[in-house]
1. Which structure, out of P, Q, was FRET efficiency 1/(1 + (r/R0)^6) of positions 143 and 215 (r between Cβ atoms, R0 = 35 Å, to 0.05) derived from, given a value of 0.55?
2. For structures P, Q, which has the highest computed value of Kirkwood radius over Cα pairs in Å, for residues 271-334 alone?
3. Given a value of 0.40 for FRET efficiency 1/(1 + (r/R0)^6) of positions 87 and 311 (r between Cβ atoms, R0 = 30 Å, to 0.05), point me to the structure among P, Q it was derived from.
4. As an exercise: semi-axes √(5λ) of the Cα gyration tensor in Å, calculated from one structure in P, Q, equals 48, 21, 20. Which structure is it?
5. For structures P, Q, which has the highest computed value of mean count of other Cβ atoms within 10 Å over residues 95-102?
6. Consider the structures P, Q: one of them gives 7.8 for distance in nm of label points 7 Å out along Cα→Cβ at positions 183 and 319 as calculated from the coordinates. Say which.
7. Taking FRET efficiency 1/(1 + (r/R0)^6) of positions 111 and 327 (r between Cβ atoms, R0 = 30 Å, to 0.05) for each of P, Q, which is largest?
8. Given a value of -12000 for helix-only ellipticity at 222 nm (-39500 (n - 2.57) for each DSSP H run of 4 or more, over all residues; to 500), calculated from one of P, Q, which structure does it belong to?
Structure P
Amino acid sequence: MGIFTALIVFSFLIFFHELGHFIAARFFGVHVEVFSIGFGKRFLTKQIGDTEWSLSMIPLGGYIRMKGQDDSDPSLRSYDNDSYNTKSPWQRIIISLAGPLANFFLAFLLYLSISQIGIPKLLSTVADLNQSHPAYASGMRVGDNITTINGQPIIYWDDMADRIQKGQTPLQVTVLRNNEYLDFSITPKLLETKNRFGEVIKRNIIGISPDFNATTTVQYDLSHGIAYAYEQTKTASLLIVKSLQKLISGLIPMNNLSGVVGIVDTTSKVSAMGFVALLAFAALISVNLGVVNLLPIPALDGGHIMFNLYEMITNKPPSQEVMFRLTIMGWVLLLSLMLLGVYNDINRLIG
């Protein structure tokens, strides 16, 4: 059931991406011949208007085939008015951009939905203390509920963590214990830890851990939900861009690269955690699709944008032979990365 859910989620994200391309293409009068979810042999096809809407055998992506545009054979050009390659470069750039932008918009909608359903948040309840760290030495104990730091109200654990990192020291901390408010002065330790990329960073530590059973659900009104969705989409986008930069520069080992097997496996596991968790993970994958497709690799949307920018700047189209060779190189690179990702996924699953 989990794998089926994962395939449905992944197919929906691909559909939304290709729908962005489709809407932009039709807006500029380009004839879309095929809209396919999946690659390979098409096993289910329905003609709607002038387009064949299809499901194909390999559910690892999707595509739209526009009149006059074929990456596998650039010689198949058409000079009819409804052809892709008779449109101006800026129109073709918008068609290419529309897919990734649709993924960012979908992520925004998913985060907005989460804000309306309710966001699970950890309360600022202490479940464990390191006896060699400042919080225990000050007198804080298991079960304390942190209510203020430096006079600022604290309800949720992430707010408390932000205050510890940004607040002036020593921290003036108030906790609620057995219906009694207690005040402590705590000077955090500045320790070296590792961030999510494995880099060594310095953080303020007071030595407490949250109670994962002490949670609440927070629902936002529409205006705050829109702000939340925007911030989450932006944060996810910057995180993925930073991850790609570190992967390319070698700061993150290539054995951390995940492929479609890992995505399906993780989606399957996340779906068991509840609907909100599944929506959040789907939003993250949608942002991932948007960012990755903007990379300037010829086989991706970013590659098409790159070719059309060249035409805009030079006032002449790039050589068809060069485009074909670069596109083949792009596909070889992408397939190599996909195979490496699958290899890493299998190793992790076996391990």
Structure Q
Amino acid sequence: MAQTFNVLRLSGDGVGPEVVAEACAVLEAAGAKADVTFEFSDGLIGGSAIDAHGKPLSDEDLQQAKDADAIFLGAVGGPKWDHLPKETRPEAGLLGLRKELGLFANLRPVKVFDALASASPLKDDIVRGADLMVVRELTGGLYFGQPSKRTQDETGRSAVDTLPYHESEIERIVELAFKLARQRRNKVTSVDKANVLNSSGLWREIATEVAAKYDDVEFEHALVDSCAMSLISRPTSFDVMVMENLFGDILSDEAAVLAGSLGMLPSASLNGKPPTRPGTEAPLFGMYEPVHGSAPDIAGQGKANPVGAILSASMMLRFSFGLRELSDVIDRAVGDTLDAGIRTGDIALAGTPPVSTVELGAAIRERI
């Protein structure tokens, strides 16, 4: 049965348009094998939106996002807009989009492909076989808590940020982590700083209550500081890791070292609600984006690694469109391409000429 899905592209800034183009081409190649069609519309976010509209996300593009079946994002930001106030910088558009769409769960899988174990700065025997999922709470905590401000008086400058969490916010993200663990290797690690922070004390309490409902899933608590060390020293011991916003931001970027490059890592931001479009069997609405930033220093040079974006497209098939088999097809094509030694400069083998962004995308499509 033919299926059509409407995808809003927010290609963003820097290398965003380059990697999004390759990911969408891979989506179309995979869809052609299964009678699946993708209808793409385009909007602006971040610096490109500031240049066009004077703000990092227009009302029109926000409405487009709400009407789409899923959103595909490139990257936002760059030094061109760093002088702007915090509330009008490119990143404000991304934070606003997450908040408006209720995208409370950020999934960042980190898988070390066997062919790339030597690309990591860590020893092969440490990273080989690592395959974990960081589940980050995305709409609470320090990034959204109030008050958040800077002040100055006769004694000097000061600043305050607030880290609030309600039990309902903690419960829903931990529940999702356990459900994902049941689809993987049945282990959840909840990360906190419960020995110091009240918010973490509540997090640990709620996580323990949720865990009691999943007696088939192994469960453990970990303090964020010791967990940061364990993530590097024994990464294969983790399966699903769930944590609050700030910890998730930091540890998921740390985990990138396992895969050898930020350019390898995909992500999904989900709101836990099924799309409203009739006939769609997809379980979750979401926004999909590579973990890497806009990398303006290499924009337009064909050096960007599109794998993170392509694997993000694969996650969209899996989580928002219910096309797990097609997602597996893309994942295998990526693995086969890497096994063949075809790589961009950030993961290229010593003595092997790197290929361009477009060439790597084409090589992956050939293997679908």
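1. Details: P: 1.00; Q: 0.55.
Value 0.55 for FRET efficiency 1/(1 + (r/R0)^6) of positions 143 and 215 (r between Cβ atoms, R0 = 35 Å, to 0.05) corresponds to Q out of P, Q.
2. P
3. Q
4. Numbers: P: 48, 21, 20; Q: 30, 26, 22.
The structure behind it is P.
5. Numbers: P: 23.5; Q: 17.5.
Of structures P, Q, the maximum of mean count of other Cβ atoms within 10 Å over residues 95-102 occurs in P.
6. Working: P: 7.8; Q: 0.9.
Only one of P, Q returns 7.8 for distance in nm of label points 7 Å out along Cα→Cβ at positions 183 and 319, namely P.
7. Values: P: 0.30; Q: 1.00.
Looking at the calculated values, the largest one is Q.
8. Working: P: -17000; Q: -12000.
Attributed to the structure labelled Q.
Here, each number is a calculation from the coordinates, and none is a lab measurement. Note that the structure is predicted; figures quoted are calculated from it, not measured. Cβ atoms are built from the backbone, for glycine too; each structure is taken alone.
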